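Heads up, there are several structures right after this.
No value in this document is a laboratory result; all are computed from the given coordinates. Worth saying up front: this structure is predicted, and the values here are computed from it rather than measured. Cβ atoms are built from the backbone, for glycine too; each structure is taken alone.
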Structure I
Amino acid sequence: MDNMRKCGILLHPTSLPSAYGIGDLGKGALDFIDFLHRGNQKIWQTLPIGPTSFGDSPYQSFSAFAGNFYLISPDILVTEGLLCQKDVLNIPNFSTTKVEYGNVIDYKTKLFKQAFSNFKPNKAFKTFCTENEFWLEDYSLFSALKDYYIEKRQLEYESKEFKAFCSKTKSIMPENLQKDYYYGGVWSTWDKDLVSRVPAALKAMRTQLSKPIEYYKFLQYKFFQQWTAVKTYANNNQIEIIGDIPIFVAYDSSDVWANQHLFKLNSKSFPTEVAGVPPDYFSQTGQLWGNPLYNWTEHKKDGYSWWINRIKSLLSNADIIRIDHFRGFESNYCIPFQNDDATVGTWKKGPGKKLFDAIKKEISILPIIAEDLGVITPEVIMLRESIKSPGMKILQFAFDNSENNTYLPHNFEKNCVVYTGTHDNDTSIGWYNSTSDDCRDYFRRYMNTDGASPQWDLIRLAIASCANIAIYPLQDVLGLDESARMNTPGIMANNWQWRFTSSMLKEEYSQNLFYLSKVFRR
């Protein structure tokens, strides 16, 4: 990563304006890039763009390589002739300020199946499938099989097979998960030969489900076609994309199913331990993420090839990578699979620098931002510094009156990325209104402000700091309160839903950002 001073906005594409209930990669994305350009912003940071699974979280995806096809723009499909104008006339009365995932999925699935029926595979599609075969074949079969089993189990609700599944898993799985796993079509509940990937069984299902498999390939083709156009438009406007990699992958994913030896699973193909973090600032019971942990010994045997492919894949779709939970490469917090929360767990060593040495043999320039928040050990700092990656600073954490608070700008090193807050924080206005009186007092004295516009105080402080990159969520630029929060860690419901409307991108906001970026030479 270069040392130029830059600034930009954190916004996930699901939050973009669109008539179809969820942000997409059409006009709303291009208009947002225009807004960034007018404000002299050089960065657009997103959350992970993979297909979301349980809880709609972008950090729990069905694939580490695939794209979230619900971001596909129907308007572009109309211009391509894959949909007719009449297909998109009767749009449900979707909310413009939040994503209603269930309704969106039902509506867009009908549109996409109509588009697929009009699609004739061409040379570009075949080339895409060939170039991405290393993940696309497993992902498309996984997705088709998942649909197959969900439909099958809806017909056999509360069957003897389900009761047998509960009996088999009662010693290793919390009771409240059993129904989710079985009726959610989780891959480890499939027929035994498919779970263990017997070649003859896979071949038979590829034949039986050939049309659904091609449908999922079509969706990936269209997603990456549209995403590439958006990224190209951003780059042509001197704006870089920061993509996001969750260190762990979802258990119910094509990655785990297709590479079971790379994860810590038992003889029944269920995890032995899962990922999370112990009790911290965000949660008194910690965060139980539930992701299976890596079998790093197996990764090492083939030179960490799965991770190399993962980094290469994202770098073809982003200019810079933020790795979520970077400390997991040094040590993982391991929680027994049968636990209901993260209060009990142990730290176990990760691959450390060996992984990054292997990646750098294949990718000489590695533009990585290390998410190093929370309780960070000297060993984690040494690992981050050894690969010369900037860490993260969160201004909302800075004002606790602690003299040596590393989140205060006068304690920064240049090689860092400063945020007013992240997707896991409240908006700056929400934070200011709910924090302690002492914190608010120090905040006002530190910046010589009256606190009337705390979001702009923090944005100015971020841009003015010595950090090479300054980022702020769009919610802060728009001056929104806690109702616009993107995620509350440890809380399952009502997350990842926030959206904005095009009228909210006022010219005064881009002018303010332009002014600040020029004053502080970004």
Structure II
Amino acid sequence: MQIVHLRTNHLCNPLGYRLSHVVFSWAVEGAQGTKATESRIVVTNGSTTIADTGWAQLDSLAAEVPLDLAPRTRYEWTVSVRTDADEEATSNVATFETGKMDEPWNAQWLVCDGAESPRHPIFYNDLALSGEVASARLYTCGLGFYDASINGERVGAEYLAPGTNAYDRWLQVQTYDVTEQLRNSGKAARLSFLMGNGWWKGRFGFIPEDRGFYGNDWRLIAELHVSYADGSTQVFTTGEGWLMTRSNITGSNIYDGMYVDDTLPTTEPVAAQLLGAAEAAASTAKLTDRLSLPVTAHETFSPTVVPVPSGDLVLDMGQEFAGTFRLRVNEPAGTTIRVQLGELLQDGEFYNDNLRSAKQEFVYVSDGAEHVLEPRFTYYGYRFVKIEGVSSFKPEDFTGVVLHSDFEETGTLTTGHKLVNRLVENTRWGMKSNFMDTPTDCPQRDERMGWTGDAQVFAPTALYLADQLPFYRKFAYDMAQEAAKHEGGAPLVAPSFMLDGPACAIWGDATCFIPWLFTSQGYNVEPNFMNLSPMTQASLL
């Protein structure tokens, strides 16, 4: 008998997530018995036991254990199970680690005015390490997007951080384990952050002009906590001494794509500006540990070249999906390469008029060297690709990369009918393409918003296909934040992006239906959950 699939709040060994209450879940394989008679959960912090349920009848789908958690602390837990066949087994050790919780920040916000130049900033600082690194954690939030790196090596595997939410009400903090990167860096480490526009600064929703929805600047806050082998600690924070330079990214937008010019001159570093305490308090919402699953890369697709009447270079990926791409190029300096992405061919030609105002493109000006291009501060919904400016293209130079929230697929269905199987696959790909931190209505045109009606209608199907409680927990919190503006009235869209006001039937039902759906499946996440009001349920999820 083995105990498997250990999860904390339905997450595998979560790091830095919001843990307002903690539930544990597990599964049993290879048992002789038919049911568990009793189970026991033990939670430890190092050699100290902080909770022991004793042998009791625990719910393997969601066993809540009251815990008094400390910030930035790693915990271990095991579960033991006895069955009606007199078997007993103990699981391997699982872990969870808290983020900063409500701990005050020592770091200051860095800020770069977007009106000064369209070139996206890079904030950085050179850090002097004082010993052998035992462990290190980076806690950060950047607005709109950010890519962190240490000595040029990317931190984590996440795209589109810090995710989409109502930035005027809450800001999500990501936690990264950077122990190995600092160990490999020697005594000096350059910590840098490349910034993008994202949902904070780029156009989004139904705003016709290209302006920031929440802000028109870039902002960054970060703390790096380092523990050394000798027991000492060191904390590096954004603030005085940080520098800023400009990247070669001249534009980025979720709808339109990215624009990069590698012929631009290098800019001299200048002192990074600090966002004043009063301004930060007035214009920046509360920092909180993350709820969003990370958006990560999954499948990749290789193209075939499609002959078209115009003679344009058009690729077919063979599958509609949401994500990014990698393109190897080696063109003379000054060459402009344009990549357009769409869903259809019409009259045998590349077609993207269905995208409305969304350009869905990547424009690159070459510096004459070979590069592998990968847009990072946007995503595309596409099957077909049109490429201009590449003189000698080979299909192996292009790779389509699927992006979606890092949920765990659990359900499959195969029938004896080819078309039914294709329908199931289309449904699965519809979920993957639209679960991009928020359950969106489409992955391609100038919309891609979290319509609550769409989300609640698809939720039962999503549960068959994947373990989606963490994903919908975050969306329910988004709905609760929007409803709080209207005395509990459910929103049409979460985050609302100016579509304010309470919703109507179907859309408004999401705040009742989605929490009910999970509790009806046994995911009890709070005592007496079903006795609470729908909006309280949503906020607790």
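Once distance in nm of label points 7 Å out along Cα→Cβ at positions 62 and 222 is computed for every structure in I, II, the highest value turns out to be that of II.
One of I, II was used to compute percent of Cα pairs over 30 Å apart, and the result was 54. Which label is that? Label of the source structure: II.
Structures I, II were shown, and relative contact order in percent (Cα under 8 Å, 6 or more apart) at 20 was computed from I. Which structure, out of I, II, was FRET efficiency 1/(1 + (r/R0)^6) of positions 206 and 446 (r between Cβ atoms, R0 = 35 Å, to 0.05) calculated from, if the result is 1.00? Here the read-out was taken from II. Work out the source of 4.7 here, i.e. which of I, II gives that when distance in nm of label points 7 Å out along Cα→Cβ at positions 118 and 470 is computed. Answer by label: I. Out of I, II, which one gives 0.95 for FRET efficiency 1/(1 + (r/R0)^6) of positions 350 and 430 (r between Cβ atoms, R0 = 41 Å, to 0.05) as computed from the coordinates? Source structure: II. Comparing volume of the Cα convex hull per residue in Å³, for residues 94-325 alone across I, II, which is largest? Ranking I, II on volume of the Cα convex hull per residue in Å³, for residues 94-325 alone, first place is I. Taking -4500 as the value of helix-only ellipticity at 222 nm (-39500 (n - 2.57) for each DSSP H run of 4 or more, over all residues; to 500) derived from one of the structures shown (I, II), identify that structure. For helix-only ellipticity at 222 nm (-39500 (n - 2.57) for each DSSP H run of 4 or more, over all residues; to 500), the value -4500 is produced by structure II. Thinking of I, II, which structure, once FRET efficiency 1/(1 + (r/R0)^6) of positions 86 and 486 (r between Cβ atoms, R0 = 41 Å, to 0.05) is computed, gives back 0.15? The read-out was computed on structure II. Computing mean count of other Cβ atoms within 10 Å over residues 414-421 across structures I, II gives 22.8 for structure I.
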